[in-house]
Structure formats: structure tokens, C-alpha cells
Structure P
Amino acid sequence: MLAAVDLGSNSFHLQIGRVVGDQIYLLDSLRDSVRLGAGMTRDGRLDRATQLRAIEALGRFGERLRGFPRGAVRAVGTNALRVAKNAESFLAEARSVLGFPIEVVFGREEARLIYLGVAHSLPPSPDPRLVIDIGGGSTEFVIGTGLEPALMESISMGCVSWSLRHFPEGRLDKSSFKRAEVAAANEMQRIVKAYRRAGWHQAIASSGTAKSLAAILSANGWSGTDEITPGGLEKLRSLLIKSGDIERLDLPGLREERIAILPGGLAIMSAALAELGVDSIVVSDGALRQGVLYDLLGRVTHHDMREVTVAEFARRYHVDASQAARVAELAAQIQADLAGQAGQVGEGDALLLQFAAGLHEIGITIAHAGYHKHSAYILGQADMPGFSRDEQARLARLVLAHRGKLAKIEGLPAKSSDWANIFALRLAALLCRSRGDIVLPRFSCRTTDAGYQMSLPRAWLEEHPLTEAVLEEESAEWRALGIRFEVRGVNGAVEERRLKVAG
């Protein structure tokens, strides 16, 4: 079984599914209307009352997830957690209560996961589809074919944020709707031309706002089942304006918990259909949480989207594949030594190190001098499908630290496992600097109370004075940071191993 947790800006969702072959059959779900996006203060922080509601919801989710292996659960946060200034302090508490890591994903990664969830909920089709997902704090627009998205965008406007901004205190009038729709249309201008040019055969809406609008239109006879049309939205808008106040709404198909955020969602949907020229859009059961489940299934079955992204970046930036493989192999050996044995290396750390080894030289295509800085900038700023915001930040930091001064990362917490990864990657890159087949003696690395220790045959060090000098320089670099790196020469026969990777 696999589980996905979606920490949305409006609602939190837990979805549990059972894997059968390449399909996931949904077994159980929990939902809590936390309204994270509505708990944002004027200075961009989550207020404590909202945090407590979120923590209570995650406590219930955590109870349901007891007994699940760590690798069988993926929790993702969206827009509210992308923008909140105090998100990190809240996430520390939230992770502890849930009992599993929580990743915050970038907007385009959220769009990719939404499309994946929607695509798996629909019959296969060779024709392109447009997917619109109006969330609490952002709206995602995706065009894709089959399971592959082609265009992905995330715009910071959602049913919660738009309702708070344009319909304060629940007042409903013609001018408020006009302002809300014009503002939404303006936000969309940067994507409309490209999306219209790409085209699509079918338009699909997903998530709570779309389901709520479709239910209202259908219950009032303004559209077909699970369908949203501009004409139906116009009738709904007129009715809301006639009511004048959110408190007076009493509509067939409208759930009480959706009343306060209905106007903002309606304005965004109306603007989206008008700007993109959509005459009718159908509602899908698939959404972000289903996409997270299928993406997690890929990781479990070794079809990890992150591996696809790393391979694509290596191709795009003309990485020397043989050199990257040498560094990756040696770095993994050093990482295993530091952990005591290979089985003790955390899967996340092992993957991160391999990804970093594969991409540490992508900046060379920009300039050789300071290439690690260029590499780190690309990895920190590019859209990387499959990676969370935290994973990208760690990857960029690891690549930045793999050469040069260590002072640039001295703010990294002392207990972070990234220190061991940095040590492994620096040492591997240093020992593979000849960029060819290399012969190394059998050596070992271990952690000490003061830092790290590397043991090599003394005879081999004497025969390789250049390497010995470079290791001494590396030792001095760690010492400047207050961490001891000791290189020990040991007696005994020199047993060599060849590090040879085919190009």
C-alpha cells in the first residue's frame, strides 16, 4: 500500500491506495478543511490558530498512517507553504506530528503531479488535453498527451486568496466580480498565447472548486453532469450578485464549507474559460493526491521521475558521462565507509549523492572557471520535474560545495547528513581529477568525533606525492572550518583497485 498527503492551501487530504501491477486502487481517504491560505497574516505568516488546526489534522492523518514504511508515504505542501515566511518552523512541528517527511513542491512540479493524477483517472487518448486546477492559493494549467505533460504553469491565484482579496466580508456585487475576473485574466496573460497556440482536444478541470461549481450548475439545471460551461457560470454569477451577501446563499449543490470561497473560485474559472476560449470543461476525479501516489509508485518500482530529469540535464548540458560515473562510484564507496556499512546509508542520502555526482559538472558549459557555482545556480533555479523544493536546494548546495572554499556552507547545521555527502563528493572529485581510468589503493574512510579520517597505504602515498599534497590541502580546508580531516598512512601491502568506467 502507498499513501499520499496533500497539504493544500484550502484542504488537507490523505489518500491510501493498493498497488496491483501498474495500477493503484484507492482504499481509503481523509479530508480536513484547514484553510491554510486563509490563515496568512498581513506580514505573510501563518497565524497560530491556523497552524493548530493543521497540526490537529495531521495528527489524525498520522494515526491512520501508523505502520506504513517511510518509503510508502509521500506528503507534499503547496502554495501556502511556498509563500509563508514562517513555513519552516511550522513544517518542523508538522513533520513530527505526521511522522513522515513533508516536501514543499514548486508550482510547476505541482502542475506535473496534478496532470499525472488526472491522466490516470481518464481513458487513454492520443489527443492533447488541457487541465485546469483551481486550488486554494494557486491555479495550475497543463497541456499534455497521455501521461506526459508538455506545457505546465502555476499562477498564484486561488479560491481562498481571491475570495479574501476581492470579496472582503462576503460582499457580492457586480463591480467586485468584474475586478476579480479582470485581475485573474491579467494574471493569465503570460500563458494564454502559448496555450492557445499549442491547442487541445479536451478541457478538464480538477479539485474542489471545479467539483463544487459543476455540482451547483448541475443541481440547478444550468449544465450537464460533471460539466462547467461559461453560460452556467454566468447564471451562477448573476444569482450571487442578486443575493448581495455570502451569508444569504442557499444553493442546491453548494456545500456549506465551500460557501466562503465560492466567489473567488467562480471568478477564476470564468476568467480562465474566457481567456482560453473554452466552451465546456468536464470535471475529473483525479487531482494532486492521485498524482503523488502514481509518482511514488514510480519511485518504488524504479521508474523515478528524478532519474529521468537528471539524465535529461546531463544530456542538455553535455556532461562527460564517464567522468560523472567515476565520481559517482567512488563517492558511493566513501559514503558507505562513513556510514559503517552500505546498508546503513539512507536511501534519500544515497540518491542525492548520486544525483549530485551526475550533475556536478553541468556548469562547465557556461565557463570552466568557477563552474561549480554555475552548476549550483542551474540546479537551484531550474524546473526539475520530480524534485521537491528542499531536494533541489540540497542538491544545489552539495554541488556548490564539491570544490573550492568550504566557508560558503558554514551555516549548514552540524548534525546535517549533508556534511558526509559533501565530504564524499569532494574527495571523489579530487581523486578523479585526471578524468581517466584511475588506479587507487584499497583505502577506508570513517567519521570521528572531530570530523573524518582517511587511511591509505603509506607506501602508496610516498609514490604519489601530488595526491598526498592535494589531500593535505583538503585537510587544511576542513580545518579552517573547525572540522578535522586526518589522512593516515598505514603499513602493509598496497592492494590496488582500478576505477574504470566505459564511455
Structure Q
Amino acid sequence: MARQDTLAAVDLGSNSFHLLIGRSVDGQVYPLDTLREVVRLGGGLTSEKRIDRATQARALDTLAKFAERLRGFPRQAVRAVGTNTLRVAKNAPQFLREARQALGFPIEVISGREEARLIYVGVAHSMPAAAHRRLVVDVGGGSTELIIGEGLEPQLTESLYMGCVSYSLKYFPDGKIEKSRMKAAELAARQELSGIVRAYRAAGWEEAVASSGTARSIENILRENGFAEEGLTRDGVERLRSLLIKHEKADPDRIAGLRPNRAPVLPGGVAILGALLEELGIESARVSDGALRHGVLYDLLGRVQHRDMREATVAQFVRRYHVDAAQAERVRSFALSLYDALVAERRDAPAREDDADRLQLDWAARLAEIGLSIAHAQYHKHSAYVLSNADMPGFSRMEQQRLARIVLAHRGKLSKIQDAGLEAGDWTLVFALRLASLMLRSRTDVMPPIVRVAGDAGGFSLELPQSWLEENPLTADALESESSYWKTVGLKLAVRGLSDKKISVLNRG
């Protein structure tokens, strides 16, 4: 990836959308500009789990504003991520098409655990270095993330389906706060936490840290009302809870430090945070300025500086699933050479270091055989299943799904995967990976002597020495079958054998 000094992160949260622009200097990111808009994307979810049109319009308007500020940024210098609401909304794909157009940059929907990892990265970079273990809790609009880590490395990550927007709408729909409603919200939060409390208490930590808007808002209220000098305390949150029940609503006119735009989602946030402190036995927690958007920015900086977390994840999967590293490298090298030859024909071909498709093929080639650790038969299906469902730090959900589709398509009949969601550009990656896997089936270091490979909208063509095809009848027969597979998806694969004389003429030309 080309060097970039100015980077931007966009966070499409369930409560607010954030834009953070920073400048990288010696491995640190210094904020240059921030924009925040309260969108309440999670509040627009209908009972059918669809984002209503009014909320979509508000979101698109915000993204258009962000787009103006991002005008002139190269694509590789901006990373936009969507969180819980976009994970659960049934109409998220349709909305995301409009959202990408409004923003002018791709938008990735990240998994809950990837969100947790990025939150920890953002918090860790915003606080003084420490050797001890930290617990980071982040109560967002639609989900709550909990992470235990050491230094800059998260070690235990979890994302729970509870947030200040969703809980406020469910338990305090009219804004009225009663003791019974607060108890119901707290009980629901405690039930969500019940599955992870034992593991987190066993892991242990020396310092608790809270991040994001809910924590900062509650800290401000506790300080303004004299409930705590700084940070969050269990006693202070309990006193705020009692105050909310006394006033029967989150009233900015009667509760010092409460901003009007935070009032509608405060009761849900207090219920969740109170349950967290109680269940995990936390008496006090510091509040960090770092959040998801800061983690996204540092993760993007790592990619720019060739410290891509995705690369580390791929290497770890190769080890975990005992992949034949030598064969994976043969397939990777051959597939990339095919891809490079095909891309070289395009006038709009990106620089190699900025080519996201080339990187996707690199990863797919190295991970294609992870399913062999499960079963040899139909191993490509096992590989695709793992890639679709495993936690893969650094990867968005969409990146994982695309990787899985390419790996699924790398062997067997193509007709079965025609409706799997492959996009036009994916077929080139599938072709390169299928051909490399097929022609390197012997698992030796002898590379096939391909003379020429070409591709267009109608398919692909391959030229090989005729003598080699005659000496390798098994591969020649497999290539013939491969041609018939491509026909089933409306694409051609023409394989042509060339005489030594013809090859000599081509080489001189």
C-alpha cells in the first residue's frame, strides 16, 4: 500500500456516526479533525429488523457531509466500518449500496469480536503504556463489547447484543423511568453477561477502563452531580439510577451534566453499565478518550505501514489448520503470476501494493486447504465454512464472506456456486486459483510451462506447449473437464497447445 500520512476513519454506530481524521507521525496518530452526528440508526430498526426509510435518509445525509470532508482522500487512506445495527438489519445490503455511494468509499460491516478488538486498540493507544492487564468495557448503541488485554494486544474479546439505544427503546419506550422497568433492563443485561462472567473473572485484570459515548456521558453526569470525582464508580452509577427513578425520566433540566441529545438513551445505558459493574465486581473504572474510530485509524495505519492484522491472522490460520506450507506457497505464487498476467492487459490496473483483489487472491491461495484438517472429501466446502464463520481478527464480515466464496469455488463444479454471490471481478480470482490448484496437483516444485494466458468478459484462454500436454495426459484431461465447467456459468476456457516452432516465434516476438 502506498504511503499515506493523513488517514480517516468512519464509524457507523448504532447511536452516532463519527468521522476521525488523523496524521501519522512516527507510528502515532494525531487527530486533525472530528465530526459527529447523532443518527440513531439502531432506533430506526422496525420489529421486522429493517431500518426504516426516515432513519436511512438521516444516515445518508450525514454520510454526504462526511463525503465533503473526505473529498480528495485516496481510497486506501479511508476505512469505514458499520457495527451492530448493520450486522442485524435485514435490509442492510440495500442500504449499504446507497451509503457507499453517498460516502464515496467502501463500507465494511465488522463482526462483534472484530469491533471489540478495534475498540481495545483504540483505547490502548489513547492511554499511557502499562504492563498490567486491562479490562475495557464499551456500551454502544446496539452492542456492548468487553475486552481483556495487555499492552496493545487484546487477549479475550466478547460482544454482547445489548446497547443503550436498543435497551432504552425496549424498556423505556415512552421515556418514563420506573423502578420495575429499570430492574427488568438490569436483569436482561445480567442474563446477557452470565455466559462470560466466569471466564472474565478467571482471567483477571488490574485496571478497568470504560470507553465511548455512554461512559463519557455518565462520567460527566456523575462529576456534575458530585456522585464521583472522576471516572465511573459503582456507587455513583447507583446514585444516578436512583435519581432517574426519582425524576421518572432523563430530564436535562433537572439532571446536571446531561446533554439533551443523550437523554433518550441514558436509561438503557445506566441499566447496562450498572449490571456490568455489579456482575464483574468493578468498584471503579477510568474513562478513556479512545474508541472504535481510534482503533480503526491505528489498524489502517498498520496496513499502510505493512503491519496488517489480516496478514497475521492468515499466517495464524495456516499454522492452526496444519496447512502444507510448501504447497500453499506454490499455489499462491502460480496463482498470482496468472493474475498479474491477466491484470497487465488492463489500462486501469492498480499498483500491485494497492491491489485489494490481488491481496484477496494471495490469502485465498494460502487458506484454500485449511479444510483438509477436517476431512479430505469436499475439503473446499469445509475451508469455506471455516472462513465464513471463524473469528478472523482484522477482517470485516464482507471480506470473510468474499474469501469464503473464492475458496469454495476453487474446485469442483462451478454451476453449484453460480448463485453464491460472486461478483464480476471475483471470476478472475477464481480462475487463477482453480488453474493453479489443478496444474500443481502433483505437489512438486515443477512449474507448468504456460506460454500465454488472457481473459476478457467472455472468459479465459490458455496456451501451453503441445509436447507438455502430451507428456501430462492427466492434466490435459483435467483441463478439458475444466473447460466444460466454465461453460455452465456462461464463460469460456479455451486451452490451446502450441508447437515448439510456434513458441519460438512468439518468444522472438
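Read-outs throughout are calculated quantities, based only on the coordinates presented, and are distinct from any laboratory measurement. Remember, it's a predicted structure, so these values are computed and weren't measured experimentally. Cβ atoms are built from the backbone, for glycine too; each structure is taken alone.
Here are the numbers for this structure:
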quantity	calculated
Distance in nm of label points 7 Å out along Cα→Cβ at positions 411 and 467 from the coordinates reads 3.1; which among P, Q	Q
Ranking P, Q by mean count of other Cβ atoms within 10 Å over residues 107-114, the structure that comes out highest	P
